[in-house]
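These are the structures, in structure tokens.
Please treat every number below as a calculation from the coordinates, not as lab data. In this text, all values refer to a predicted model and were calculated from it rather than measured experimentally. Cβ atoms are built from the backbone, for glycine too; each structure is taken alone.
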Structure 1
Amino acid sequence: MKESQLKGLGLSAGAILVTGHTGFKGTWLTLLLEELGAQVIGFSLEPLEESLFTALGRKGKIIEEFGDIRDYEKIEHFIFKNKPSYIIHMAAQPLVLKSYDDPLYTFEVNVMGTANILNIAFAEKSVRSVVVTTTDKVYKNTGNDLLFSEHDPLEGKDPYSASKVGAESVITAWQHLGNFNDSPRVVAVRSGNVIGGGDYSPNRLFPDLVRAYFSEKELIIRNPYSTRPWQHVLDPLYGYLMVLGQSKDKKISKSFNFGPSEKSLSVEHVIKIAEQVCKDKIKLVLDDENILIKERPLKEAKNLDLNSSRARNEIGWTPFWKQEDAVRDTIRWWQNVLEFGMSPNQACQLDLQAFLARKK
């Protein structure tokens, strides 16, 4: 059954390399691939002590190497040694606020790290396809509240989004290089704000909500009226695999959005859903007077919304979770683990099984 699910995605035998496999999305992707019966290998920084990867005891479960994506020789040796058939490149500096603190590091990792992976992939004959994840924040945001489509212009203002636009330029360059020889197909994928159980990242809404809930400390919410395309992490990850399996098709596009079917929800709306699930146990203060913004005046986009019609029409992708359900299930994951004694592995399996049952 598992082998048939992989073939159904268009994926043949051979290892799938996940860069950034110790991160939140990387850990969930590894679990998903294992559940589908794929051979997974990973290259990433050492896992953080407070992370889903560590909570699941994932170290040593797959062939893996820990290193910096900027270390060309190390990642080259790992790829040449293990000869993956596919690569999903997710290793990145993913935090907007951190990018203000260390913009140079953000550019080195997100731009040159991507160039390293693609250059090595083009030199290794085993590699058939490469999917590179960027972000919904690569689009030029004029504040007109329109849904961003793949043909819209790209522009980044903060260091994080600008570095991801730089990564998109790298992708375009290697896509062009691939026109002149039998090289791996390269596709860019852009998803919305992914949520789900086990995200411990600082300065992200859901990890901060969980910390506030279980510490009973007050949480000030910045930008309560901003909107984001919230989606459960498994939805875009499955889309990445669909792209990976079909990417050798010459007719397939070179970039795809993955976002919810409905209009983006505001932070305030998401908070209200979380409060309902937690029975109003979260002590929240909306930053109506922009206290946090005044203390640290960093620019973030007010509204983001993605048009995912290309993914629906070209590869048949549709999200499993609606945004409100994704919010509820994310909070319930944490309740199951921290209140009801369920192991993180069991909680992840609940989501995986519900998701894959719909995909069969």
Structure 2
Amino acid sequence: MNEPLVSVVMVACNVDRFLAESIESVLGQSFRDFEFIIVDFGSTDRSKSIISSYAAIDSRIKFHEIPNCVLPAARNMSCSLAQGRYIAVMDADDICLPDRLRLEVAFMEEHPEIGLAGGAVVWVDAADRQLGLHAHPSGDQEIRSALVERCTFWHPTVLLRKEAFTLAGGYRTAFVFAHDYDLELRVVEHFKCANLKVAVLKYRIHPYQVTLREHRAQTLCKLAAQISASSRRGHEPDPLNACQEITPALLAGLGVDEHILQNALASDCHNWVRSMIIANEYDAALKAAIDLLHSDLKYVEKWRVADICLIIAGLRWRRREFSQCMKSAIQAVRVRPKVLGRPLRPWLQRIGLIQAN
């Protein structure tokens, strides 16, 4: 039997709500020369039975079960099983558009210097309502410049040359909540990269199992990935190459003080709250914003703290909690009196609570 050109790799753990639609979006691709590796890493819901039912009717699915582990370890297992020249990453709660693989494979075949390619996405909420097109930089130089400070790929759109994944060393398990960013930073050290401008995936925005603790861990891992990449760019040994766990103490020893950490955490959580508002997940946005406001914000810039207070005020207003709304608005003014000069309607439009005309 000939080896497939593409290995689609998906890992799953307790995602039965979205899993069937995600699997079907892969099986329905216009490009057909692929195997579909699905690794379950400890589901206790219906995920395993859903995967098994599809594996029984489509021989392209290779279903494997492993004990519960961290996400990057499960991804490494799925990639280790890949037989294709290309590895297509897929998440179990997203939806491939029908021509995703055809477009990405054609692009990679035409550009042998590209080791990793992603694409634009259409955000959808938990009910599949579309929330707009979102794209990262497309050219290699733009990607490299932006990648220093933020992830520039939607990871479930990524198509990798298998040799690029192997040369980069795969996912590092210590970077649990930023394993994709860390991998991409290492791939670009050996290959050029690109993003297609066309949408190739519906990217699910939902609040399930997201907590401030996880936001903090994600920020720690993101900062660690940036420190590692900076050291390698300077031809220094990677200080986190043998790291088993990323902690605040570890980062402090590498020069990340509390000022940097608090502002990075506030920025990342602030952005997530805005995403939840776009997705009409107002309860999740309010909870995350309140949790953030009650965390240690001693070193966070005042404009950001005030903006968080105003977001809480707007969400309280939406819930008709008018007295709580006023308290949050007053708190914003106390933190930063300049907010009194901010026009109300443009602000409400900016945070997504009313529509622009």
Structure 3
Amino acid sequence: MSWRSLARPARGFAVGVAGVAVLVAALFPVRDDVTRATPALLLVLPVLAAALVGGRGPAVATALVAAVGFSLGFIPPVGSLRVNLPEDTLALAVFLAVAAVAGALVARERDGRRVAEQRADEIHTMYVEYRRVVAEREALAAEAARVQTLEEVDRQRGVLLRSVSHDLRTPLSAIRAVATDLRGGFTYDDRLRDELLDLMADEADRLDRIVGNLLSMSRIEAGALLPALTAVDVEELIEAATIRLARLFVHHPLSIEVAAELPLVAADPVQIDQVLTNLLENAVRHTPPGTAVFVRAAPSAGGVCLSVSDAGPGLDAALAPRLFEPFQSGGPATTGVGLAICKAIVEAHRGTLQARASREGGAELSFNLAPA
């Protein structure tokens, strides 16, 4: 037992005895002018004070001292512990019992409050420790997320570098080979010469589309892909895109189905042209030669629905969940950013790009444009 635990009861008993002494000294001169109940009631106060300061033991001891003081100073014969009348004996016994019980109750209440305060302090300490642990876990989670993000950035950078090294080199190699042949003094008839020049133009266009997609991807990541909306004729937009990409469909029959009297749509014509270009090139790239490609535009509840579908092998089940994520390439001939760019552009137009099986058995990608 520590000295602090011993000092508290001693201090409580000292407070109680001092209170009894002060009250007896103050009331003794006027004992004949007051009723006997007055000192009895007042002498309970030091007992309560001893209970508050020292606890149950000092309260009971102070009650005994108060009973002695009450007997000596206020119960005849004064100055003696002897009690003559039975009612005085009963009064003294009742005073002792009341004082002891009151002191014990106050002490118990004080102890309960002290235990409650200790528990509150423990709970507060545990809460502070809990908040510290939570803060550490959040910091670790944030650091883990940062590391994961950096790893994903590194992975995407590696994929991008591999894709760029392949995709840019392929059209450049074709252009270089044709240019070398044309400058090498070889004799070609006009038809073959025109085919070589068309090949060079096709590869240059392909190179331009790759670079355009990569630039669009950088704008998406920077949050700068904001469409300049204007009223657009969907049929004219489809016609311009398919004419420009006509050489893509040398080995893939193209079918265009546009409903009559379509409303004008609110769209950025440059961005939507990029979406159609990527979807058409994607359909040609992932379907065998001779497979038809379909472009359709029809009215919908939200304006106009545009779709590009094919009769190829359909969606790859393994790639379907990550179809619109960047760098999820479906083959060695693509950077894997085309569909991600399409999704970002369509969402910037407050639409949704959806992929499903086409009525021809292949894949269909469709999106809505709001009316102007």
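Can you spot which of 1, 2, 3 the value 24.1 was calculated from, given it is mean count of other Cβ atoms within 10 Å over residues 192-199? Computing mean count of other Cβ atoms within 10 Å over residues 192-199 on every structure in 1, 2, 3 gives 24.1 only for 1. Here distance in nm of label points 7 Å out along Cα→Cβ at positions 48 and 176 has been calculated and equals 10.2, so which of 1, 2, 3 was it run on? Derived from 3, not from the others.
Which one of 1, 2, 3 has Cα Rg over 2.2 N^0.38 Å, as calculated from the coordinates, equal to 1.04? Of the options listed, only 2 reproduces it.
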